[in-house]
1. To which of I, II does the computed value -0.38 (log10 I(q)/I(0) by the Debye sum over Cα atoms at q = 0.08 Å⁻¹, for residues 79-230 alone) belong?
2. Have a look at I, II and say which one yields 83, 51, 43 for Cα extents along the principal axes in Å, as calculated.
3. Taking helix-only ellipticity at 222 nm (-39500 (n - 2.57) for each DSSP H run of 4 or more, over all residues; to 500) from the coordinates of each of I, II, which one would give -22500?
4. Could you figure out which one of I, II the value 15.6 for mean count of other Cβ atoms within 10 Å over residues 119-126 was computed from?
5. Taking relative contact order in percent (Cα under 8 Å, 6 or more apart) as the criterion, which structure among I, II has the greatest value?
6. Given a value of 2.1 for distance in nm of label points 7 Å out along Cα→Cβ at positions 247 and 383, calculated from one of I, II, which structure does it belong to?
7. Tell me which of I, II gives 14.8 when you compute mean count of other Cβ atoms within 10 Å over residues 183-190.
8. When mean count of other Cβ atoms within 10 Å over residues 151-158 is calculated for each of the structures I, II, which structure yields the highest value?
Structure I
Amino acid sequence: MKKRDTVFIGLMLFALFFGAGNLIFPPYLGMEAGTSFWPAIIGFVITGVSLPILAVVAIALASNGVTSIGSRVHPLFGMIFAATIYLAIGPFFGIPRGASVAYEMGVKPFLTANAGSMSLFVFMTVFFALVFVLSLNPTKLVDRIGQWLTPALLLAIAGLCIAAFLKFDAPLAAPTEKYAEAPFIKGFIEGYLTMDTIAALAFGIIVVKAFADRGVTDKATIVKSTITTGIIAGAGLAAVYVAIAWIGAKIVHTGQFENGGAILTEASQMLFGSAGKGLLGSIVALACLTTCIGLTSATAQYFTERWPAVSYKRFVALLTIVSFMIANLGLTQIISVSVPVLVMIYPFAIVLVLLAFIHPLVENSKFMYVGAVLMTAIFSINDGMQAFGYPIEALQQAISWVPLYSSGLGWLLPAMVGGLAGFAVDRVTKPYSKTVHSMDS
């Protein structure tokens, strides 16, 4: 395979990751971090970039993608976990959210105040027609995204960032209260909340298939090439995160902003006037379009492998229709229903990805997976029910003392303890099992 192909696959992976959510988080971090900018953004990059890239590599290491990673706990868990991941980041949330954000930030600012649901319907019709057409042939995703859409996206972002570096020269403000102490830890947690690790479990299959389409079949070569593409995509993500976070840090003197989208809107207007809306709109539209194409293709590939009797193109059509219908509900409704689900499944994704890397070293310790996942489940269920607005009071009181609970990372240490306990059980029971087997024989 040519080095050129590896570069284009890396650029494709960057574009798949870089959705509207990634565009909004860093500027707000920069605004709040102020003089604590560098430790905060470094923490953000570690979790916002490294965990998703590790997840892509984990899929390349696995024999059957997300399903095989989950099946190390139990085959039924593997099937349910994989289906939940793809449905959540696909037609039930990820794709409709991306399309809705493209409308809210890329189109709605240009419409009159009385623009109603018809404008949303028309936009969604055009948007999903493009998603459908560009997702039909997964072998051409690298050409369409890596060679064309990604350079256009990077060019638009570069225009905004370079202008900001040249014109915004105000000193950094004092950090807000939450970044005044331990800004690195706060940035680390903010990066984790981008939830790109879940999407990475789906995008991994696209990367592996892209190499397979170019004749790479050796497992070691696929893993090595995936690491290379991950470095390319990760470098691009890190550079963009730092650049747009710097814009947020420098623009804080012009007023207070509710979110990163408002920061970028203000910055684009200050730099380019009315044309700034067009520049920001093109960035958001391209970012959302590439992510939605990737999610549609990855989800369709997964379900085609599960049910080969249904063709890939029919799954693309079905996913596009369902996503189109949900997207027309509006962004607020989509987020209110789906965020609790993502809060619930994200810790499972991180735990399984990290376990995938130590899997060869622990002699396939099944109880290690079971212990880690069971402990994670306690906290994930608690966090999910809280997000739904139906907290389990007894469970909250029982686990609220755990370190990092208040920050949303309460599952981390218990998952480690559960995994180590499971590993110890395996080490104790396996020799006994072998002894019993030899006596029976």
Structure II
Amino acid sequence: MKRCCRLLVLVVLGVLWFGPLFAVAAPATELPPGLQIPDAARPGPGFDVDRATEAYLNLLSPEQRAQSDAYFQGGYWLQLWGLLYGLVVAWILLRSGLSRKMREVGRRVSQRPWLYTMIYAVQWLLIGTLLALPLTIYQGFFREHAYGLATQTFADWSFDQLKGLVIGLIILPPVVVLLYAAVRKAGARWWIWATGGAFVLILFFMMISPVFLDPVFNDYKPLRQGEVREQVLSLARANLIPDNNVVEFDASKQTTRISANVSGFLGTTRVAMNDNLLDRTSAPEIKAVLGHEMGHYVLNHGLRLVIYMTLILGLGFWVVHRLFDRALLRWGPRFGLEGRADPAALPLALAILSLFFFFATPLTNSVVRQAEAEADAYGLNAAQEPNGFAMAAMRLSTYRKINPGPLEEIIFYDHPSGYARVHRSMTWLKEHQDNPTANAKP
């Protein structure tokens, strides 16, 4: 184990030392601030949806398009490398006997199952985070900077990672304890109990996240005064969304991406926009993005997606149940694992679950993509800003491949492609050619 730790330290130092050498100098990825409406997207008797869509796509330079394609397609491979890396980490924990030793550390403190399981979970999270650090640093820091998508120094990024780890240490060990309590109490039906518990826990964290978790990473304050604020409040009221908690947050200290969300429920609902959206886009774009996010809220996508994803997670738990006992019979004695309720077997269970979700990626992406498409349609009708929505889609396409093939979109996209979103906007505009923004003077 000492050799593994020394090797890990060398790998981390290598990533930190040589990472900048492999970071490709990124061309300017951002589109200029403000709304740009191509001539082909102006209303008129000869308005053509396909031609207008192509005109918007041509706002990206060949270099920008190549850059976004490279970034997004590289993410396909990262999904595979992430899976393989996670399997290697699980193998290290099991094969070295470290997982078994972590369980024994807990038992030396207490023989109570809930307590030694919690102690194991704390160790598992700390050591697993350490073992995953090289890939995390590359994927979360160097790669984002190489493509011009990150703004943090390594020290600031590391501090955010540390805060995330602390939150994980508070939340995950009790969750693991509850999971293993279900395994002990319910026997072969543990996966049913675990699925029900996951549903309750996800809803709970959806409720507390806007109030307690998000402010750990960013400063939230009331939306700045001005015309945009009045338009956002009006849009919220028109869609029966509470307007007493409309805020902005300082994402620019971390990223160049634009974003907004309407999150929470049971009195914790919050409309939030990041400062990149407010500072670098136009009022029609802001309204279009907020219309989309409000669509998620009005159409109850939060609850619906929780239900769908919980069902998929339940299927994953069932797959683990079917394969886990067989894996324990084959490898349990070799790794010092005592059975289904042994927390030392957690890396093995998670390895099976991670394989399930890797192969279920097209399903999970399709479920989310359908909800995003519905929110797109709602947002177009609510905000009535087709050019704002098309322009926002183009800004997102500076780091999302804009025009994938059909199968590529099904497998890898959890949002509609940039092409699909611009085309949908231009279809809406063709049917509403009296749109004030589209008819405004250039």
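1. Of the structures listed, the value fits I.
2. The read-out was computed on structure I.
3. Corresponding structure: II.
4. On the way: I: 15.6; II: 20.0.
Answer for the origin of the read-out: I.
5. I
6. Of the structures listed, the value fits II.
7. The structure behind it is II.
8. Biggest value here belongs to I.
Any read-out appearing in this document is the output of simple, stated calculations on the displayed coordinates, not a laboratory observation. What you are looking at is a predicted structure, and each value in this text was computed from that prediction instead of being measured. Cβ atoms are built from the backbone, for glycine too; each structure is taken alone.
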